[in-house]
Structure I
Amino acid sequence: MRATVRTLIDRLRAAEQSNISSLTVDLAHCDFIDRVGACVLLDAGRRARRDGWHFAVANPSPPAMRLFGLLGLHKTVELEFRGDGA
C-alpha cells in the first residue's frame, strides 16, 4: 500500500513541476483508497489553489465518496463524474 501512495505522490509532484495549468486524477479503476491516499489528494488540491492551477478528482467510487465526505475533501477538491471513466 505504501508503494502505491509513494507512486501517487511522485506522479503528482512530477506533474506539478511541469508547469501544468490543470490536473485531474481519475479514480475509475481505483478499487480502494484509504485516509492517507485521500490526504495526498487533499494536499494536491491545496497546492493547486495556492499555486494557481486547477485540480480535480474524477470518478470516485461510492466508498471513496464516503471517505471524502468524512475528510471534507469534497469541499476542497473539485469532483468530476464521467460516465465513460475516461
Structure II
Amino acid sequence: MWARVKGRTENALAKLPFRSEYNSRPGIMLTTEGQKNGKALYYAITKIVQFFSPKNVITLQELGKAMINAVTKGYEKNVLEVSDIKELAKL
C-alpha cells in the first residue's frame, strides 16, 4: 500500500506548478552515531546489507546533501534512486 500512496503523491507533486520537483527513493539508510531511536536489529541488518550490496545503502547525511544539491544545483532526473542520491551528495 505504501508504494501506491507514494506513487500518487509523486504524481500529484508533478502536476503542481513548481519549476522542478524531486522525489527521493533512499532505500536503506544507515543509522547515524548518537541516533536515539535506532534499533539494534535494524543496525545489524543494514550492516549486513551494506556488506553484500553497498550500492543500495546510503547515510542520512548523503540524503540531506543530495536534497540540498538537487534544489540549489538542479538534476536531470526527478525521481532520485540510491545511485542518484549518492551522485548528488558528491556535488
Structure III
Amino acid sequence: MQITEVRVRLRAQGNFLGYADITLDNRLAVHNLRIIKGAKGLFVAMPSIKRGERQFEDIVHPTDQPTREWITDTVLKSYKEQAASAPYERYNR
C-alpha cells in the first residue's frame, strides 16, 4: 500500500494548524485528518465524530503503530513543505 496523494489545507487557529486528505493506492481517500501542535510537537489526529458532550470517536484509524507513524510522517512532511512557503508565520514555528 502507498500514499499516492496528500493534500494539506493550512488553518492556524490556536494549536490547530490545518487539515490533510490522503489517498491510498489511488483508490481510497481519507479526508479531514487534523494537524495539531501538541505538548510533544506536531501530530496527526484521525477523522472523528462527536459522541456525547466531550467524547470523540475515530471513524478511520490505523490498526497498528507502524501504519500510524507512516501516515503521520507522510502528512507532516507535506505540511512542513507547504508551511515553509506560506506567507503566514504561524505555520513556520
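Please state which of the structures I, II, III yields 13.0 when Kirkwood radius over Cα pairs in Å is computed from it. Answer for the origin of the read-out: I. From which structure (I, II, III) was distance in nm of label points 7 Å out along Cα→Cβ at positions 19 and 35 calculated, if the value obtained is 3.3? The correct label is II.
Readers should treat all values here as calculations from the given coordinates under stated rules, not as data from a laboratory. Not measured: the values here are computed from a predicted model. Cβ atoms are built from the backbone, for glycine too; each structure is taken alone.
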